[in-house]
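Below you'll find the structures, each written out as structure tokens.
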Structure P
Amino acid sequence: MKLGINGLGRIGKLSLWHHVSRKHFSELTVNVGREIGRGLHDLASCIEKDSSYGRLSSYLYGHKGGRVIEELDETTGRMVINGVPVVFLRSARDPKDIAWQANGVKLVVDTTGAFTDPTADVNAPRGALRGHLQAGAEKVLLSAPFKIKSKGMDMPADAVTTVMGINEEDYNPSRHSLISAASCTTTCLSYMIKPLMESIGAENFLSASMVTIHAATGSQQVLDRLPGSGAVDLRKNRSILNNIILTTTGAAKALALVIPEMKSIGFIAESVRIPTSTGSLIVLVLNIQDDLDQPVKREKINGIYRDYAKNSPYLEYTEEQNVSSDIIGVPQAAAVIEGTETHTRTATIAVNLDRISSCSLSAGAERTLQVPITQAVVYGWYDNELGSYTNMLGDLTVQVAEKMV
């Protein structure tokens with residue numbers, strides 16, 4: 001079976017690395033949509049080298065790795081990478097115009113970040129995700145969360161959001177043509193939330209909040225530049241090399257798609273971008289209605305993660321003292337829980353019942369209610385590019401492919 005990849009940005013390039021290493025697909029077709037440098041040799045050079053992860057040959061074979069890109073054919077756009085034939089398409093940018101059918105591609109991973117609306121018409125001026133289906137694909141995976149731009153429109157029946165190991169069973173091969181793999185942050189967050197929810201119970205979660213201290217992304221600026229007309233957030237145009245930048249994340253909304261119980265829990269998600277190339281951290285804060293006789297302690301939370309990690313290929317628990325570079329390239333770890341930094345505090349909160357409009361009290365009744373609350377803080381590392389997200393996207397891609405055969 002052949003695989004198509006649209007885009008050769010960070011996730012596209014690293015997905016190419018993943019699949020030439022894995023060799024599940026007999027051939028890859030990558031659409032870059034334009035000429036690169038002076039030709040195919042320049043494109044091969046860009047694929048071989050990476051500022052965050054080193055050389056492709058070292059990724060595949062360690063320090064003994066030799067030449068892995070061979071047989072370059074400028075006319076056909078074909079090269080062989082680690083024994084896998086790869087054809088590069090260099091003309092069409094609009095998904096509906098990409099030659100998937102001519103190249104025998106039925107499964108496409110769109111990594112451009114430009115086509116995220118599952119409701120957009122295939123003839124939209126700047127292209128649409130559904131264009132891949134018109135061009136011959138049967139299934140399209142999106143390496144980003146869905147974003148419906150028109151207010152009031154529901155998620156189409158043929159679209160689904162999944163995270164491997166969390167809710168991949170929601171994918172129905174006979175129904176779904178568009179599959180979102182959520183985001184790197186949502187993926188990590190889901191593995192921080194689900195083990196606790198399964199053990200403690202969603203009904204005991206009063207509220208939650210998270211901040212991701214996130215590495216820079218390709219959409220940020222190396223140096224300051226003027227914002228475009230109508231721009232609202234001026235910080236997006238400031239230099240990521242010199243600043244800690246406050247920004248937003250859609251992790252809260254996407255999390256509810258993969259863990260529906262989160263819809264009933266007050267949840268706030270924030271993001272801070274920092275001047276590193278990859279390796280990110282989520283600080284998760286939970287408020288749990290507790291039992292004073294057996295409160296949720298640090299040891300219990302760490303034990304939940306430790307036990308869950310024994311049966312999950314995507315969660316790791318560690319009591320080492322890590323920094324962000326230690327997490328880069330950790331294979332398939334959606335989240336690495338840093339157990340030494342887990343903290344809890346249990347206190348009794350006095351709730352004034354007079355301030356609750358739906359609460360009817362009889363004369364002489366107690367006007368306050370004492371509620372035991374435990375606040376827990378958990379730290380989860382994730383390699384937002386290759387180690388975590390791209391490897392899990394690769395697993396999802398293979399799973400979808402196997403159900404197409």
Structure Q
Amino acid sequence: MASERHVIVAGAGIAGLTAALAMARAGLRVTVLEQAEKLEETGAGIQFSPNASRILLALGLGERLAATAVAPHAIRVMAGGSGREIVRIPLADAAQAYGAPFLTIHRGDLQAALAGAARTIQDITLRLGQRVEDFATHTKGISVLSRGGRQVTDERGIALIGADGIWSSVSSILRQQRAPRFAHRTAWRALAPADAVPPEFRAPFVHLWLGQDAHLVHYPVKGGALINIVGIVHDEWSETGWSAAGDRAEILRHFARWAWSEKARDLIAVPERWLKWALYERNAPFRGGVGPVTLIGDAAHPMLPFLAQGAGMAIEDAAVLAGFLGRYRDDPADALRGYEGARRRRTERAQQLSRKQGRIYGLTGPEALVRNIAMRAMGGERLRARYDWLYNWRMPDQF
């Protein structure tokens with residue numbers, strides 16, 4: 001018989017591990033099933049704004065994050081063609097303005113901090129090398145079949161949470177959503193030693209370059225020892241996965257000499273090793289799960305990276321989900337529908353704004369000039385204030 005407080009989570013990424021920590025804090029017992037044999041340092045850097053960092057700090061991760069996270073002073077928006085600063089959006093006072101800091105960190109360091117915290121909690125079991133293959137609901141809850149090698153395991157609980165990313169196996173079994181749609185863009189990522197880049201790019205700033213047919217973002221991670229560089233370009237390469245090898249000469253062709261500042265091109269030329277991934281999204285909002293099954297994070301609402309809120313929305317999901325399940329564990333299905341209803345409007349708004357930001361970033365010619373003039377005239381403080389609805393979000397009561 002399933003424990004009346006046992007929840008099964010598919011996926012040990014940011015969404016799944018945050019959910020496990022939040023649910024354990026809410027008095028639930030959690031088993032996390034992760035198909036990877038080991039948790040590796042994959043993915044790009046992450047910017048997480050006060051709406052997300054507030055939750056991570058409340059979960060007791062402050063000390064673990066302090067070793068590698070960087071608190072940037074501002075976002076410097078740069079003109080890709082001229083290399084000049086368009087506007088500077090202040091972030092140094094984020095903790096005072098919003099009650100929590102704006103941070104940058106490597107995805108692997110965040111995952112390691114979450115996993116390290118999870119391993120210290122008796123009510124959380126992390127099982128690697130286990131892929132969810134099927135589930136069945138019954139009067140006692142839910143049975144989840146997972147496979148590790150040739151062994152099939154049956155886990156029983158009150159709910160199943162699909163936190164297994166955009167290509168979620170839980171979502172596939174649910175058959176509640178359309179397949180993700182290719183966005184005709186690829187993202188390229190690399191890490192460069194801080195001492196290999198110009199001093200202005202080592203400083204604690206997020207640099208956002210807007211230019212023709214592409215944009216570039218870079219900021220310090222690993223406590224400032226490395227610079228995370230991400231270039232997003234229009235492309236028809238659509239393979240799935242996070243770690244396809246990328247050719248430095250190819251990304252430089254996307255940032256052509258005639259259209260891009262030499263400062264940006266010189267930075268791109270520093271790393272020898274590049275990885276790339278195709279960007280996918282889903283236009284329709286998550287319609288909800290069935291019975292004691294739901295989705296969180298990219299499994300529920302994948303979004304383009306132009307708002308830098310993919311991880312933030314996943315972290316928020318985890319906190320809200322834990323709140324509903326903790327309060328209404330006697331009726332898990334109703335708790336999950338409550339979570340879905342509470343999250344739908346906000347995550348849909350974030351998806352739509354991210355899509356809109358991508359169009360604004362991609363403007364060229366006279367339209368780009370008008371955009372730059374408007375941003376400069378508005379100023380950094382007013383530009384930041386447009387995101388108060390994001391950054392001022394407050395977490396559930398159990399925190």
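Quick one: Rg and Dmax of the Cα atoms in Å, for residues 128-175 alone came out at 10.7, 30 when computed from one of P, Q, so which one is it?
Q
As an exercise: FRET efficiency 1/(1 + (r/R0)^6) of positions 88 and 160 (r between Cβ atoms, R0 = 41 Å, to 0.05), calculated from one structure in P, Q, equals 0.85. Which structure is it?
Values: P: 0.85; Q: 0.35.
Traced to structure P.
Looking just at mean count of other Cβ atoms within 10 Å over residues 136-143, which of the labels P, Q belongs to the structure with the highest value?
Once mean count of other Cβ atoms within 10 Å over residues 136-143 is worked out for each structure, P has the highest.
Given that helix-only ellipticity at 222 nm (-39500 (n - 2.57) for each DSSP H run of 4 or more, over all residues; to 500), derived from a single structure, equals -10500, which label among P, Q identifies that structure? List each step's numbers first, then the result.
Working: P: -6000; Q: -10500.
Checking each candidate, the match is Q.
Suppose volume of the Cα convex hull per residue in Å³ works out to 175; of P, Q, which structure was it derived from?
P
Can you say which of P, Q returns 3.3 when distance in nm of label points 7 Å out along Cα→Cβ at positions 232 and 296 is computed?
P
When FRET efficiency 1/(1 + (r/R0)^6) of positions 248 and 328 (r between Cβ atoms, R0 = 30 Å, to 0.05) is calculated, the result is 0.75; to which of the structures P, Q does this value belong?
Going label by label, the one that fits is P.
Kirkwood radius over Cα pairs in Å, for residues 184-263 alone computed as 13.5: which structure among P, Q?
Details: P: 15.0; Q: 13.5.
Only one of P, Q returns 13.5 for Kirkwood radius over Cα pairs in Å, for residues 184-263 alone, namely Q.
Tell me which of P, Q gives 23 when you compute relative contact order in percent (Cα under 8 Å, 6 or more apart).
For relative contact order in percent (Cα under 8 Å, 6 or more apart), the value 23 is produced by structure Q.
Computing FRET efficiency 1/(1 + (r/R0)^6) of positions 40 and 120 (r between Cβ atoms, R0 = 30 Å, to 0.05) gives 0.40 for which of P, Q? Could you put the intermediate results ahead of the total?
On the way: P: 0.40; Q: 0.90.
Structure of origin is P.
Each value in this text was obtained by applying a stated rule to the coordinates, not by laboratory testing. In this text the structure is predicted, and so the values were computed from the model without any measurement. Cβ atoms are built from the backbone, for glycine too; each structure is taken alone.
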